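Chemist: Given below, in the form of structure tokens, are the structures.
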Structure 1
Amino acid sequence: MPSVVNSSCIKCRACASVCPVDAFHECQDQLVVDPDVCIDCGVCISECPQEAISNDADAAPEVVKFNAEQAKICPNAND
């Protein structure tokens with residue numbers, strides 16, 4: 001299950017800096033995870049100081065959908 005970011009994200013980028021596959025994208029208000037790239041290693045979940053990242057099985061469906069949609073249009077956070 002890929003990770004997802006909820007609206008508690010403050011764009012500190014701690015998660016993006018530890019992601020081994022560059023799955024994070026930076027949108028206007030928060031970061032999101034590309035579910036097609038995420039390998040579900042979970043390292044980002046423990047790095048997030050806001051506890052804004054969870055497994056998509058534990059997230060609300062609208063959060064999962066938001067991450068998938070926004071990852072397609074927002075630039076990669078490590079570019």
Structure 2
Amino acid sequence: MKNNYEQQYKEIGLNIAHYRKLRGYTQIEFAEKIDVSRTHLSNIEAPRMKTSLSLDLLFKIADILDVDIRDLFVFHSK
């Protein structure tokens with residue numbers, strides 16, 4: 001995927017992984033909760049993968065992780 005926002009996708013994926021682990025979910029458990037395959041979730045969270053996701057899925061992730069959607073957009077690395 002040729003994308004100008006690769007770094008932002010990476011940061012969002014890392015934030016999702018961070019909050020998922022903080023809540024004690026395995027990838028398998030969390031993938032089931034958000035109704036995607038574990039492989040797709042793994043691709044979203046993987047820093048080297050360029051996997052996009054829909055806003056609907058992003059909102060669902062934030063809801064299940066009980067975080068404000070804005071928290072997924074706080075980027076720590078520059």
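Readers should treat all values here as calculations from the given coordinates under stated rules, not as data from a laboratory. Everything numeric in this text was worked out from a predicted model, so none of it was measured.
Chemist: When relative contact order in percent (Cα under 8 Å, 6 or more apart) is computed for each of 1, 2, which one produces 44?
Modeler: For relative contact order in percent (Cα under 8 Å, 6 or more apart), the value 44 is produced by structure 1.
Chemist: Assuming -17000 is helix-only ellipticity at 222 nm (-39500 (n - 2.57) for each DSSP H run of 4 or more, over all residues; to 500) as calculated from a single structure, say which of 1, 2 it is.
Modeler: Going label by label, the one that fits is 2.
Chemist: Among the shown structures 1, 2, from which was the value 6 of percent of Cα pairs over 22 Å apart calculated?
Modeler: 1
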